[in-house]
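Structures follow.
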Structure 1
Amino acid sequence: MKITFLGAARTVTGSCYIIEAGKTRFAVDCGMFQGAAEIEKRNWETHVYDPANIDFFIITHAHIDHTGLLPLMAQKGFRGPVYATEPTGDLLKILLLDSAHIQEVEAGWKNKKMQRNGRKPDVLPLYYLKDAEAIGPLVKVKAYDDVFSPAPGVKVKFQDAGHILGAAILEVFIEENGASTKLVFSGDIGRRHQLLMKDPSAISAADFLFMESTYGNRNHKGEEDSLAELADAINYSYSRREKVIIPAFAVERTQEILYSLYLLHQRGQLPADMPVFLDSPLAIQVTEIFRRYRSYLDGETQSLLKNGEDPLDLPQLKFSETTAQSMEINELQGPAVVISASGMANAGRIKHHLRHNLWRPGASIVFVGFQAEGTPGRKMVDGAKKIRIFNEDIAISAKIFTIGGFSAHAGQDQLLDWLGNFQNKKMQIFLVHGELTAQEYLAAAIRNKYGFAVEIPEYLEEVQLSVDRRIEAVKKPEILPPQVDLNTTLDALKTKIEYLNAIRQNIQQLPSARKAEINELLKEADRNIAEIKARL
């Protein structure tokens, strides 16, 4: 049996693992890479997937970093079934359509910019709406705890991961050469005691465990501390008559924030005259799906709903479905809470709200989820003084709040507690879905506490598993890190500056309008150099 790590290997996004056993070749998840430009280039490397020769996909949950390349697989020849839980199936259909819309719109913007600059518009979207629509008919839904066989010699069972609605831990049983091997893919393991979701299921047996490690090096604040911090952000901006901007993932995070605001409203900590805008058509649709699948929610939420209370609603909650309604929010004077996507502030309407509010000293920006390396959200969390949005440098004067307690991921201690349920001390663990620093911390903690063997696979690494449940061979990828030739770039820049100094008198003699244009370009170059200095 061979496992190939096509994503979420020493990074958080792009989850995908190809399993080859006998005549069957299938994949667990098919996520989009998000973050730094170098990472996002992997989205175009479809040859490593060989989509036409994947028999089926098994999806742990609907987040785009686990599903976002499915339309591209359909575009490149995949025609097999996509197995998921029922809520995941419904969420998939709307999330992938939204992702395709974003791909098409962003490609359109880039092409218009190229046309304005007199260049040939040649930017293509990663995939189109028709590719996303092609996935819907392929989805086959299964319930938690049901055992099904997608291929001869392969059996699968979904267990509740407690992460988002419909999220699953996968138990995969493979018969090969007369021997049975059990693989467990954790997907994203949920934080215990979070609002809405049940706690993750305990699994006691596996031969090989593929375990997420997003927060492998730290724990989250408690729920009450997180609520108090959200109340602080609201009070900070309300008292200054400014807005609270919350970038939030459309699935689960938005709903948990609505629930949290409901609790603050019940406690009198959300001012009655402070409107709350849910500015995300996608999140509005997702919220309705949450209401539809009540049986998947935790007991406390179900009790509230039975008693006629809706923790996803507020007296001052307003939905912004159209672009015009979204624009009106930024024309509104006075305080408000604005929840909008995307959660890492790298796409969608949230960028407009940040552009209008980041520079305001009384505003609050509240990050409530993981921010991948290279994203605008990560830069703000890491203390950037300004950020570029729509080709404009925006000063960051708003107060930045980072509230880890709202994460749908387990922190380090909860990951270790979940791992403590496994009884097979010979089990081999592969840490996935985490940045390398977090993975190294977690690997050391696992070895220390339980004595399990732990590996941290690389992108495109191949692992051969033997019938006697051990690692038989490992093939490391032959990939060189991207070469960054700073010397050539700096030498070229020096030459250009020397040239400009040499013709300074000629520039001074140009008409005023031309001189002003050149001066603006030089100021832009100066701002870029200042930004480089700020990052050193």
Structure 2
Amino acid sequence: MRVLLIYPEFPPSFWSFEKALALVDRKAMLPPLGLITVAAILPQDWEFKLVDRNVRAVTEAEWAWADMVLMSAMIVQKPDVLAVIEEAHRRNKRVALGGPYATALPQEVEAADYLILDEGEITLPMFTAAIAQGATSGTFRSDGVKPDVTTTPIPRYELLEMEAYDSMSVQFSRGCPFQCEFCDIIVLYGRKPRTKEPEQLLAELQRLYDLGWRRAIFMVDDNFIGNKRNVKRMLTALKPWMKDHEYPFRFNTEASIDLAQDPEMMEMMVDCNFNAVFLGIETPDEASLNLTQKFQNTRSTLNDSVEAIVRSGLRVMAGFIIGFDGEAKGAGDRIVRFVEDTTVPMAMFSMLQALPDTALWHRLNREGRLREANSGMNQTTLMNFVPTRPLEDIAREYVDAFWRLYDPVAYIDRTYRHFLILGAPRSKGGRRQVTKSNLKALFTLIWRQGIVRQTRWKFWHHLVGILWHNPKVWEHYLGILALGEHFLEYRSIVRDQIEAQMAQQPKGEVFVLTPKTKAAA
């Protein structure tokens, strides 16, 4: 069986970083970890080729070679998923589809011949057994059973065009212990975090090392510290491995904000060359946090927690949402003020979306508030339900706040203040390789932000300040300034697309909260 693994295109988004990636001649931020894991689980006597359409198009030779097309995708990739299915069928190729999009909304992708839903360790063997019996279609589900990830094989990293990516991906755990109403992670992977064994993760890192990778690695766990005991076991094993290999990687990950209450965990992460963490802060409004059941964010002061994490040596990225039920006017201003106060350089910001099968989706469905879903559900799409205050107010606040957050002067100032307090790295290795691409990126950054734009005075003042006050972070600092190239353009995309959608919306439709609906929420 010759299987063509295709990863569909992403639309421009907060995380796509096209302008920043172009500075270093790369095509995409992260590879399709799900697809290369699928390739490792499927029979190894099958043949595989992989095309990431965010890197390049499928060639005619690859289409002709394939017996079957297999895809994995997120909801935001919906338009290209449907286009690839149509193209494959035009060429008489069967299509198998899995991943979060198909699992959440199988009725939207019934055009695929096979739907491999839920987690592949369970459903891929069902699929291969059906293929062996000559099945030409089928849907395969795990019926709520969660796999033991200690049996998951090493992903087939060698299938990737590795130089096209800025970072590699590995996964240590699945699931999250919390119960945030809007989150689909606990729907897809459950509330009991399952972890690999430390030796498994080290074997994956060794494979990447042997393939020549020496750059950043994103630990894609949705809550890296969900199982703190097992994470500390893994970090204990990772520390000597990193030292013995002269710190070849820099790690980033996602975690809940209670990381700030575990100094030992933060120290262990920094010792292993973790340098950044994404936090789901969502909003500084405690009433909204309680409503959406994000109670872990109300147990200590958010500002103090962010500062503790930054001072430990972990740069903070954070996610924010506008449009919660009962939210008071001015939520956009409050988020901007919080981001400025905490100095978070990269604040992912979007309007609230009801993702399929989440507690929020079910509640809104009971209340008759769901609208037809937007294609994608990212930073450029409107809310897919009727909010409790006018959508035009929420959209106006959102666009205004996004525009101010990524004003070039505000961004460079905030990044500078963040890196002044960022704890310095402790490892002696892990320095970036000096390449033509890196030099090109540096000179382009200097030209744009240090000479041409209104940021020029601040660029040089702040760079000197970093070199004087916190010199060990200067490369990291310039890397985050480079990402500002993406946000400068993306804020215009957000504004234009939101305003265009608002022009088509009815005015003034709101859902009125009553004591009964508040209690149900």
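Just so you know, all these numbers are worked out from the coordinates, no wet-lab data involved. Predicted model only: the values in this text are computed from it and were never measured. Cβ atoms are built from the backbone, for glycine too; each structure is taken alone.
If helix-only ellipticity at 222 nm (-39500 (n - 2.57) for each DSSP H run of 4 or more, over all residues; to 500) computes to -13000, which of 1, 2 did it come from?
2
Comparing structures 1, 2 by Cα Rg over 2.2 N^0.38 Å, which one has the largest value?
Top value of Cα Rg over 2.2 N^0.38 Å goes to structure 1.
Please compute mean count of other Cβ atoms within 10 Å over residues 66-73 for structures 1, 2 and give me the label with the greatest value.
1
A value of 0.50 was derived for FRET efficiency 1/(1 + (r/R0)^6) of positions 226 and 338 (r between Cβ atoms, R0 = 25 Å, to 0.05); which structure in 1, 2 was it taken from?
2
Starting from the value 0.25: which structure in 1, 2 was FRET efficiency 1/(1 + (r/R0)^6) of positions 314 and 378 (r between Cβ atoms, R0 = 25 Å, to 0.05) calculated from?
Answer by label: 1.
When you work out distance in nm of label points 7 Å out along Cα→Cβ at positions 18 and 114 for each of the structures 1, 2, which one comes out largest?
2
Between structures 1, 2, where is mean count of other Cβ atoms within 10 Å over residues 210-217 highest?
Comparing 1, 2 by mean count of other Cβ atoms within 10 Å over residues 210-217, the maximum is at 1.
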